[in-house]
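Some structures are shown below for you to check.
Read-outs throughout are calculated quantities, based only on the coordinates presented, and are distinct from any laboratory measurement. Note that the structure is a prediction, hence the values are computed from the model and not measured. Cβ atoms are built from the backbone, for glycine too; each structure is taken alone.
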Structure 1
Amino acid sequence: MQNTDVITLPRLLGRLPKLLANLPGLIKGARMSKITDTRTPVGLARGFQLAVNNKPDGVALMFEDQRFSYRELNAWSNRVAHSLTARGLRKGDTVAVAIENRPELIATVLGCAKQGICVALLNTSQREKVLIHSINLVAPKAIIVGEELHDAIEAVRSELSLENSAFLFWADRNTRDDVGIAPAGYINLAEALKDAPEHDPDTIKRIFLNDPLFYIYTSGTTGMPKAVIFNNGRWWKAYGGLGHAAVNLNAEDRMYCTLPLYHATGMVACWSAIICASATLVLARRFSSSRFWDEIRRYECTAFGYVGELCRYLNDAPRRKDDARNPLRVIVGNGLRPGIWRQFKQRFGIERVVEIYGSSEGNVAFANIFGFDNTVGFSTVSYAIVEYDKDANEPVRDAQGFMKKVRKGESGLMIGEITKKTPFDGYTDQEKTEKSIFRDVFRKGDAWFNTGDMMRDIGFRHAQFVDRLGDTFRWKGENVSTTEVEQIIDQYPDVQESVVYGVEIPNTNGRAGMARLCLKKALAGFNFEAFVDHLYKHLPIYAVPVFLRISYDAVETTGTFKYQKNRLKEEGYDLSRQDNPVYVLLPDQPDYQRLTPELAAEIDGGEHRF
């Protein structure tokens, strides 16, 4: 598939006038993103303190009908900080936090940060064994639970390695005005704050680059989640590199965030950009496509945080005449698909898309500073995109044993050099940390972080996301990018959304493509012949899905909108494991036909030569 988004010198020069307008921010952000000084106070607590000093009476947080100024939120979080230390918690300790998006979560995280206490940001959708694993993995000294997660915690409490006195509680209400009643066996945190001091703790001045700030968990789409260490230095670099250099909000801006704050896009990327400008975080409990634009207008939001599927849900909603009648000017996030990028901007009147790239654990970061479409943006850190052999499942090395960089316009594996300026802090599991490192990459003794992402070099230190290695499969001797196939399928008018994955057919090499389609119309009215023509027009033959699974329900996702593909891969085209109708494109046939148990048996028996 031809790529038309390669960055040329004339295109780059055309963006310089707008870029120069933010030159001070770019310089400041670049300096902060390369900090190595381990003696200067940095981090979330320090950044918030600067925002309070800059605009104490500015609105820091809005949630439903509640508003908090920077002064008020600072005082509240200080009382949390002092209350926790009164209970014996100290810098370097870990506290697990199970609270949905609401002000109590913000006050808790900020209060812990002020004391140098590391917050394990529990995924609020986790239950049973996964929840037990996530909590015990980080050995917390305490757990702070919101009323909305009380039942989930109680169901596993006997399996947690915590003393009974370590369970703290926030009622699910406005606890600034009403402390609520804690259940038996829990300490009411709102009650405990009543007599706590409101001044900044001295510990803020003693939080440095390498001090842990969060544990952020991988999504757990495969196996048990891993806990990623996110330190204050990384937050400070995001605060500078995103806040000052890329997003560039002002104090009057309001950013709407429906993303779960246990994920780095919301907690780090969005909130750091807000704090940087002393702007306002408008927080929603969770994403709702039906309420989204009404709340954007109600709160007069000029920005919002996104992940790609959030934008897809909004784009798939019925069009309204007033779609572009909103105060938005910039959106910040990751994963906006090229298939809808330009139409999404035009439909909703959005000036800038600050697409970013990074991972909770990684040391490679990109931001769309120049404002080009269909790119994760520009990076100042030391990275490389190298040739990758998917058959061998490893990077290509030359005769001397070193890796080979791809040429402009080509795709390969993204890796990030591990240096003092770009460290890799790793996981709680040292073995998993070591498995994520490549050594002797371009010279003896160097070390690089394996992002696991296939990226395309589009020139001038810009990159374009292609696929996760785990989401790429091989069929007919060719590598198939699930993301690229999904983009083509999703352009077909009668498809609401698609998920593409590889499934095994007995006695064949590789995996055959299968797509789960959520349709906009009844199956009887779906034109398979026209759909096949669309696929063959835009995809190479080997990338056209062999199987289709038809559905009218949204695909199951994680809390951060990542597709849960494992179950789909396991079920494959086995009719006994699903109620959805399945269609197959047999060899030398012009169209898909309904899969029956008899036809499936023929395929399994090798009667059709794929």
Structure 2
Amino acid sequence: MKEIHLIIDFDSTFSKVEGLDVLCEIVLEGTPEKEQVLEKIQHITNLGMDGAIDFRTSLKERLLLLKAHKKDIAQLAEVLKTKISDSFLRNQKQIIPYRNNVYIVSNGFKDFIVPVIEHYGLRGDMVFANEFVYDEAGYVKGFNETIPLSESGGKPKVIRDLNLKGDVYVIGDGYNDFEIKKAGYANKFYLFTENVVREKVKLSADHIAPNVDEILYELNMDRALSYPKNRIKVLLLEGVHKDAVKLFEAEGYQVEYLTDSLPEDELCERVKEVNIIGIRSKTRITEKVVKSANRLISVGAFCIGTNQIDLKACTEHGVAVFNAPYSNTRSVVELAIAEMILLIRNLPDKIMAMHQGKWEKSAKNSFELRGKKLGIIGYGNIGSQLSILAEAMGMEVYYFDLVEKLALGNTKKCNTLQEMLNLVDVVSIHVDGRSENKYFFGAAQLAQMKKGSYLINLSRGKVVDIPALREAILSGHLNGCAVDVFPKEPRSNNEPFVSELSGLPNTIMTPHIGGSTMEAQENIGNYVPSKIITYINTGSTYGCYNLPNVTLPSFEKAHRLLHIHKNVPNVLAQINNILVKHGANIVGQYLKTNEEVGYVIIDVNKAYNEQLLDELKHIEPTIWFRALY
């Protein structure tokens, strides 16, 4: 294997900032002309980095604007020690072993670069840079003009004279770094964009690298992260809250954001290289979509339900599904309360009459909520909270649920649905989207409701038989209804909406906005990404809808191996046999299963044979495997 040499620029690459710019801040601190001089120096710096003026001219013009002293240079070095690029800091321990092959080649100055480089464990004698010339009082009066780096084209000359044997890779942010590759003295030029992006230089780059992790991964070298975060691609649909974009981007992921849902065929095409998909209720994640996504790690449902996702397909492919079961609960409950009040006061008809110029002042069909009986179908997160608020408003609350639930407050449980329907004045449905619930509330259930009662559905569109509901309203059996979800909904706001409930008396229709408040969407926009990011970073599946839930401790000085497999006997034994075979030292091990899959997490010491990973991947029941560090 050929020897690898890394040529690293200092300003705006190893360091987050331009050294001379910081020196200006130090020298000019407290002077009235500070802002004006800094602006001029920044302009000259950019001209030089973009190749618009030669470097020597740029250097002379900048130094003329300063009157720096040796003590300013020493102070500069101390400041720069705190300004190292995040990804270099993250990979410090991984880079130090290559210190004999790491060259800092800069148009800056050794005077402040060497102290910084040595502070971080690299060799000061491997720094190639300019040198200040001082007068007797210790002030900078110029620079050593015999050093090639004080002029344009100086970097290629330095690398030529080093006569390096092996592969040479240049990491920098400016055109003068590219010149090394252009002159034929390097295999590849990595444009480093973590701190600054020079659009003109992008055209010349062999590889655009937003961080050091990307470069070390591409060169298959030791690194702090097992996989560069900038390679993780996120597709967010249906206009999820922008906080989700901020969280994913802050983590370093690539984010594509769309406001609409996508039909299956188009989605299959878009997700081929996507790692994370974020959706709301309209996008269907089918088996075909899951199979089309070659790199899919997780699906985020930015809503309560997951019935729009093929959970079986996701589980079979090791894709973790996260939703937001609590984040919009309050918003849905408040809408239910509001719609009860509107319906029982017959306000939809009165409001419409007002818009038509009719003044219908009357108490007919208008009642108080207090003292009325509310029946809740589904006593989960939403149903139980609704019972608390409704009771506080003076309602008598009953509920029906197939699962035994603890009643809150004075709420009473009904043993059968019919018992509850015969009893209550208002029925509010809060069930999930499982197949058994499809059209479970039809003509028979509507007939069991008290004459003159009201129905509210804020759960799933296919729960209520809409034609039967229409007949119940037109016949006068029901006094009104409120529906937020429909069997067929537009994919975007640009498509028309059609419903058999349109124009019916005392009927409220809302466009699936039960959880659409700013507070709820912000909560969801923070909750779902945080769960996905934690899963990707640590392997923790707490809150995952389809995989075994495992809460994991943080891990240090170890590599974490994550193994998802079909839940069949003997898998853990096979995993442990491989670990023993390769002499891996286990620091921690965790296993949890559900009916379909098992999830094994092993923390091992960093010293292990790479073949171990390959063998773990190829255990027969393996669905998905990855290593974290």
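Data table
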read-out	value
Among 1, 2, which structure scores highest (criterion: FRET efficiency 1/(1 + (r/R0)^6) of positions 21 and 461 (r between Cβ atoms, R0 = 35 Å, to 0.05))	1
Given 4.0 for distance in nm of label points 7 Å out along Cα→Cβ at positions 13 and 269, calculated: source structure among 1, 2	2
semi-axes √(5λ) of the Cα gyration tensor in Å from the coordinates reads 63, 32, 20; which among 1, 2	2
Structure (1, 2) behind the derived value 24.0 of mean count of other Cβ atoms within 10 Å over residues 5-12	2
Cα Rg over 2.2 N^0.38 Å, for residues 213-404 alone derived as 1.45 - corresponding label from 1, 2	2
For distance in nm of label points 7 Å out along Cα→Cβ at positions 165 and 453 computed as 4.5, the structure of 1, 2 it came from	1
Computed 3.8 for distance in nm of label points 7 Å out along Cα→Cβ at positions 245 and 397 - originating structure among 1, 2	2
Structure responsible for -7500, with helix-only ellipticity at 222 nm (-39500 (n - 2.57) for each DSSP H run of 4 or more, over all residues; to 500) calculated and labels 1, 2 on offer	1
